[in-house]
Structure 1
Amino acid sequence: MNINSNDTALVVIDPQNDVLSETGVSWGLVGESVKENNTVENLARLFTAAKEHGFGVYISPHYLYPHDQAWQFGGAVEKMMLEDKEFFRPDPLCLDGFPGSGADWLNLYKPFIEDGKTVVVSPHKVWGPQTNDLVLQLRKRRVNKVILAGMLANLCVESHLRELIEQGFEVAVVKDATAAPRHPEIGDGYTAAVINYGFIANAVLTTDNAVKAMR
């Protein structure tokens, strides 16, 4: 996979407090994996490299609103998200109480995301980008290769990977710039994700590899 700033972008999924901060509602499930992978620091390194070397940066966030609480069915973790009000916002158009909330960006990433150049697409609602405008925004800028990172490895990241591949993009996943839940009954989501990355992605990189490729 030939990575260059002309046709390659960094896509970061859910760089938000609820999954990356020790105060987030999902820290109990994901914290060990985040710390083991140095996910917070590695995402910052990717942001830095992309900005320094002229790569477009796209954020695919996760927001859930009060009307989403009326969903009638869902999978195990989808139900957990709704019950715990993960990525919760009281209104789609109101920012009252947003700064510092679980849905807000991790403070470390705000200079990268809020620089007036990063593209923040509409929220995905379950796991994949089928429910937002990520593919449209990439296509409109003639981006056909993606460096993919963020949260969570076996859910939103893997779902974005699968859809982007189906849409004809080349995708490199940065395996240590993500993390996943560990559940006593369901299992280790990170192990499952990395195996699937190897089968599906055009490349599986470490953060060191990705930063080097962006130079």
Structure 2
Amino acid sequence: MVLGRVRAAIADVPAGEVLAFDRDGAEAEARYERGGTLDVAARLALFVERAGDYQAEVTVCADEGAAIAAAVGAACARHATRRVVVPDGLDRAWVPDAIEPVADDPPLAWPDLAACDGVLSGCELAIAVTGTVILATGPAQGRRAATLLPDLHVCVVRSHQIVETVPEAIARLATPIAARRAITLISGPSATSDIELKRVEGVHGPRRLELIVAAPGP
């Protein structure tokens, strides 16, 4: 309904009209950065810092199967996690021998998903400046329910998937958005506060988030 009203309100705006913040002479407050300037290493370091600020547990490892599997195994061991949902398309070299992979094909019922100890997934993108991971229900990411119902989410983020700014991420999400795939933005474990400002975790998703950031060697 809200988007429908927005579309109706701008229906008479010419397609070629320049956006206010892109016009020559626009005030500084009307402009925002659409692209970053950091190199790969700096983007990775910023993402690790910001994700940690949101209370995610972040592990950086080499971008190769055995190293990722070892990091995933350590993350699962920290939470005594054994049965883990593994979405279709995930690189099975990332799955350590110590965990029992549970396929979500055919789709598991919600109670069965919630009964699993955790979920292991890849991601579509990550945003350095906000410490955010983005899932777009693509290969290795699984459907939304599979990454929201288990109590632990272990997510593999590869360094080339990290962009610096939010506008860069939105631009790169054009394809999954056009395909009407569900988009989930994750900044730390699920948490909320009630009217008395008491923090409650796990209301809208996993209470625990482990990020495995895979980077090339030196």
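What follows is calculated from the coordinates using simple rules that are stated; it is not laboratory data. Remember, it's a predicted structure, so these values are computed and weren't measured experimentally. Cβ atoms are built from the backbone, for glycine too; each structure is taken alone.
Thinking of 1, 2, which structure, once relative contact order in percent (Cα under 8 Å, 6 or more apart) is computed, gives back 25? Walk me through the numbers on the way to the answer.
Working: 1: 29; 2: 25.
Structure 2 accounts for this read-out.
Determine which structure produced the value 4.0 for distance in nm of label points 7 Å out along Cα→Cβ at positions 57 and 73, calculated from the coordinates; the candidates are 1, 2.
So the calculation was done on 1.
With FRET efficiency 1/(1 + (r/R0)^6) of positions 1 and 81 (r between Cβ atoms, R0 = 35 Å, to 0.05) computed per structure, which member of 1, 2 shows the largest figure? Intermediate results must be reported in sequence, preceding the final value.
Values: 1: 0.65; 2: 0.30.
Checked 1, 2; max of FRET efficiency 1/(1 + (r/R0)^6) of positions 1 and 81 (r between Cβ atoms, R0 = 35 Å, to 0.05) sits with 1.
Identify the structure, out of 1, 2, from whose coordinates FRET efficiency 1/(1 + (r/R0)^6) of positions 17 and 89 (r between Cβ atoms, R0 = 30 Å, to 0.05) was calculated to give 0.15.
Values: 1: 1.00; 2: 0.15.
Clearly, the read-out refers to 2.
A value of 2.0 was derived for distance in nm of label points 7 Å out along Cα→Cβ at positions 9 and 161; which structure in 1, 2 was it taken from? Before the final figure, lay out each step's value.
Numbers: 1: 2.0; 2: 3.5.
Considering all the candidates, the number was obtained from 1.
One of 1, 2 was used to calculate mean count of other Cβ atoms within 10 Å over residues 113-120, giving 13.1; which? The partial results should precede the final answer.
Numbers: 1: 13.1; 2: 20.9.
For mean count of other Cβ atoms within 10 Å over residues 113-120, the value 13.1 is produced by structure 1.
Give the label, chosen from 1, 2, of the structure having the highest value of distance in nm of label points 7 Å out along Cα→Cβ at positions 33 and 49.
Numbers: 1: 2.2; 2: 1.2.
Biggest value here belongs to 1.
Thinking of 1, 2, which structure, once helix-only ellipticity at 222 nm (-39500 (n - 2.57) for each DSSP H run of 4 or more, over all residues; to 500) is computed, gives back -7500?
Details: 1: -10000; 2: -7500.
Of the structures listed, the value fits 2.
Can you spot which of 1, 2 the value 25, 19, 17 was calculated from, given it is semi-axes √(5λ) of the Cα gyration tensor in Å? Could you put the intermediate results ahead of the total?
On the way: 1: 25, 19, 17; 2: 33, 21, 17.
The correct label is 1.
For which of the structures 1, 2 does the calculation of distance in nm of label points 7 Å out along Cα→Cβ at positions 97 and 177 return 4.6? Don't skip to the answer; put the middle values down first.
Values: 1: 3.3; 2: 4.6.
Checking each candidate, the match is 2.
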